[in-house]
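Multiple structures are listed underneath, in structure tokens.
Derivation of every value follows stated rules applied to the coordinates shown; laboratory data play no part. In this text the structure is predicted, and so the values were computed from the model without any measurement. Cβ atoms are built from the backbone, for glycine too; each structure is taken alone.
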Structure I
Amino acid sequence: MRAALVLLPALGLAACATAPMPPQVPGALQPPAGQTLYLEALARGVQIYDCAAKPDGSGLAWTFRAPEANLTDRAGKPLGKHYAGPTWEALDGSRVVGEVKARDPGPTPATAIPWLLLAAKGHDGSGVLAEARSIQRVATVGGVAPPAESCTAAGQEQRVYYTATYLFYR
């Protein structure tokens, strides 16, 4: 059953005519009881990896640095951006910073980054993202670290294209 229209604060945030439906996800990725889905954001961007020395000194490896993605609704209207922290920032200036609580390899682990459940650990602003308590990353495509053998010199950077759906719960 779909919920009624979710009205978002002004400043350009758009909502679909109905609230998004929660996806089918593994139990570990379920938000805490009592939280409800209120916002869906589609991400298109890159996962950034750096070639660096392994902590044990045994060579080089790709290390995840940060995401950089634009967020839109299903109609393609801009909602904001996603970047290091991990942070999601809405067009109204509100931000939420997340902390990974659970992960699942998802249906295509060889070609897509894992699905995640994150808890909000900090907020800025009073807009739409100020209400977020949990964030799910699902429906991932791409974004996996480059092949190990391509990490040949410390300081190399690789930007790997990805898409994902981020679901915000309050």
Structure II
Amino acid sequence: MKHLVLGGVRSGKSAYAEEQVASFNKAVCYVATSQIWDEEMAERVRLHQVSRPKEWRVIEEPLALAELLASLNTPEQAVIVECFSLWVTNLLCLEDEARLENEKLALFEAISEFKGDLVLVSSEVGLGVMPMNALARRFGDELGSINQKLAKLTDRVTFVAAGLPMQLKS
């Protein structure tokens, strides 16, 4: 089962995605894409860490998701990737267009070939106003395109708002 969970900031998407991956009753690997840039982000990461079950394996990987997913590709494995909005941010900050494109293509291939259970978490950023600067518009464009591709590659898509899951694809 491959499941994409979308939502806005503080929508409840992470908690919902964690419930989904736990329901597979398999060993869980939590893949964190965040990087700590400041104290506020450090606190967000800490809160996520204390809320997760202690028996979950955690791997921090801000860039090379395809390579990591390939190494975790087994039917006995349940993997959650949190989250694609931070992953896109990390890649855009590199200012390396070739790397961005290569990582995206490799990721889509790794997801399509993944044999275990996979829960992917991403932010839906296309519901607000048009951003004021070029980088913010580029981020929205990139993430929106990635979310569309992820939705095609997954069996289920759920949108979470105010802690309420709405099935978009099942």
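Comparing FRET efficiency 1/(1 + (r/R0)^6) of positions 123 and 147 (r between Cβ atoms, R0 = 35 Å, to 0.05) across I, II, which structure shows the greatest value?
With respect to FRET efficiency 1/(1 + (r/R0)^6) of positions 123 and 147 (r between Cβ atoms, R0 = 35 Å, to 0.05), the highest-scoring structure among I, II is II.
If distance in nm of label points 7 Å out along Cα→Cβ at positions 107 and 131 is computed to be 1.4, which of I, II is the source?
Here the read-out was taken from II.
Comparing distance in nm of label points 7 Å out along Cα→Cβ at positions 27 and 139 across I, II, which structure shows the greatest value?
Numbers: I: 2.6; II: 3.6.
Of structures I, II, the maximum of distance in nm of label points 7 Å out along Cα→Cβ at positions 27 and 139 occurs in II.
Using FRET efficiency 1/(1 + (r/R0)^6) of positions 35 and 67 (r between Cβ atoms, R0 = 25 Å, to 0.05) for the comparison, can you identify which of I, II gives the largest number?
Biggest value here belongs to II.
Here helix-only ellipticity at 222 nm (-39500 (n - 2.57) for each DSSP H run of 4 or more, over all residues; to 500) has been calculated and equals -14500, so which of I, II was it run on? Spell out each step's value before the answer.
Numbers: I: 0; II: -14500.
Traced to structure II.
Out of I, II, which one gives 26 for relative contact order in percent (Cα under 8 Å, 6 or more apart) as computed from the coordinates? Don't skip to the answer; put the middle values down first.
Details: I: 26; II: 38.
Derived from the structure labelled I.
Work out Kirkwood radius over Cα pairs in Å for each of structures I, II, then name the structure with the largest result. Write down the numbers at each step before the final one.
Numbers: I: 16.8; II: 16.2.
The structure with the largest value is I.
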